[in-house]
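What follows draws every value from the coordinates through simple rules; no lab data is involved. Computed from a predicted model, the values in this text were never measured in an experiment. Cβ atoms are built from the backbone, for glycine too; each structure is taken alone.
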Structure I
Amino acid sequence: MDRRQFLKTSLVGAGMMAGLRVAGDAMAEEKAAEKPLKPGVLKLCSQDGKIPGGTLKEKAANILAFGGCGLELSGLSVERAKQVRQELEGTGVGVAALCWGRFSLMDPDADKRKKAVEDLKKALEVAAEAGATGIIVVPNPQMAFEAGRDLLAEVLGPIGEHAVKCGTRVLLEPLNKGEARFLNRLEQAVEICKASNSPGICLMGDFYHMCKEETDDEQAILAADGRLHHIHLASRIRWLPGQDHLKQPDQPERSFVAGFRGLKKIGYQDYCSLECHVEGDPMVEIPKSFAFLKSEWEKATV
């Protein structure tokens, strides 16, 4: 091999090695990005109406005694949101998402759509004042998902930017087909989130609805990584987790292990909230349910 050919071969080889190193570095960076910055945590909480107590502070004391650390509230005024923050200060109990309800964001009536947008923006301001994770929104236009996905994403984009300014987020909630036609699976909510082009548009998962619609809890949660910021907990029959046997003694309990494994893999940091019927004395049954859920979390090895 002459000197010119040697240099040519060497340069090509060096270029290939450099390319391989760059590709390798890129792959390493991607893998590093895939790893959660923090280990996933199980922050148990409940809708406040399920927790005994005559005042918010009494409910906070009870949720702590049960083994939880948060309360999910319904719609509030700005003034009440400020009071909630003050009342919970120093208790060790935080405000999870606000379960606000449905907003007619895709109503055929333009005036109703405009009002829904304004109402949701105001709700986000309340959520920020309360220090909440976000506002739960159930979009349920009477149309197929494919027909309404882009339309809803377009409406949500500016709302998401308002959420970012407020320091909170919209949490889209998929429901099972028996309760909603439009949005049924986590992957569909992810599509809307991405199409909105706003980090303020996110989603939540409900284990009751997931039981009916998802084929694999873990994979559904992994697909929602980066956008999943709230969880609802319920058994297969929509009772407390661990209470399926009370009504269906011949069937196993609804398992949370696969879903919890998914939460661990994405480094989930937000709340997991009870949204279900409580069969029996809540002072007895909710601590039992929390113990069951913590056991499921431990079984969810990664």
Structure II
Amino acid sequence: MDGEYCKIPYHNAVQAADVVHASHFLLASCGGDALLRRGHSKEDADLFSFSVILSAAVHDVQHDGYNNRYHTLVKSARAEYCETSVQEEHHLKVALSLLGEEALDIAVGWPAARRARMEEFMRAQVLATDMKYHFDLIAEFQAAVDESRGDPDFWHRGEASGLLCRLLLHAADISNPAREVGPKVTWASLVYQEFFNQGDQERVLGVELSPNCDIEAVKLPESQYGFVKVIVRPTFELIEKALPLVSGVLMTNLDATLNYDGNMEGAQDLPDELRFTKVEGPGNFLYRPKAAGLAKSRDGGVLV
């Protein structure tokens, strides 16, 4: 699977491994796996947790650095066989095809019904990483939290376990700001290299540039702060209602991120990792940060 990831700045095999790590942390260290085991047989509980880890590993396979809107605009081959979630559908198609190969089939000997359930879980979880569905997913989970009335046994009833798995993977996928500030800035630097490349391509097409893709207009301190304030922190606050252990290091790091981004008064305060120039050369993804590595604070210290 590692070899099927493209060698691009952000959506590569390292980012996939990072999402696997975040998923495992939510399951093993924040109580997700333990909650899924309440009321389920060991076999069913294993399948839920395993599907989250597997979905994390494949969730962006063959991502090419362009979002769904771009693929729809250029009528790419990926957009020919689906109208929504173009990239996510492609990731699933590639992943399930690879897992169907004899040498890569990790479900050898499984009953057909169990394999079908795993693929069903994977499909639901990978599609949940499409940001188009973020607020719908949040609303659905909030309704479930309200219905649960704090009863942990609620999460093994009906579709609740599947809903929990979908939100855990989505949260893992957007969890970069829940890291310490240094790595968080590095991840932001990498994703903006892809955003700005797409913006240049959209400018050539003469279409409205996608959000955060216009290097001439994007305001990085405000953009980063808004993403964490409106999207990431509320997601983890909601998960915390089902998994109280989330209140530890993840929320501490998110608060540190908000403080770091919020204290920037403008572009002059950006770390060198978020100051970009475009290098000359063939191909795409030509934006480079002024410096790479751990972010530096304004007083010169390393932010770790």
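Which structure, out of I, II, was distance in nm of label points 7 Å out along Cα→Cβ at positions 154 and 226 derived from, given a value of 2.5?
Numbers: I: 2.5; II: 3.2.
Working through the options, I get structure I.
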When FRET efficiency 1/(1 + (r/R0)^6) of positions 74 and 146 (r between Cβ atoms, R0 = 41 Å, to 0.05) is calculated for structures I, II, the one with the largest value is I
So if we calculate mean count of other Cβ atoms within 10 Å over residues 266-273 for every structure here (I, II), which label has the highest result? I
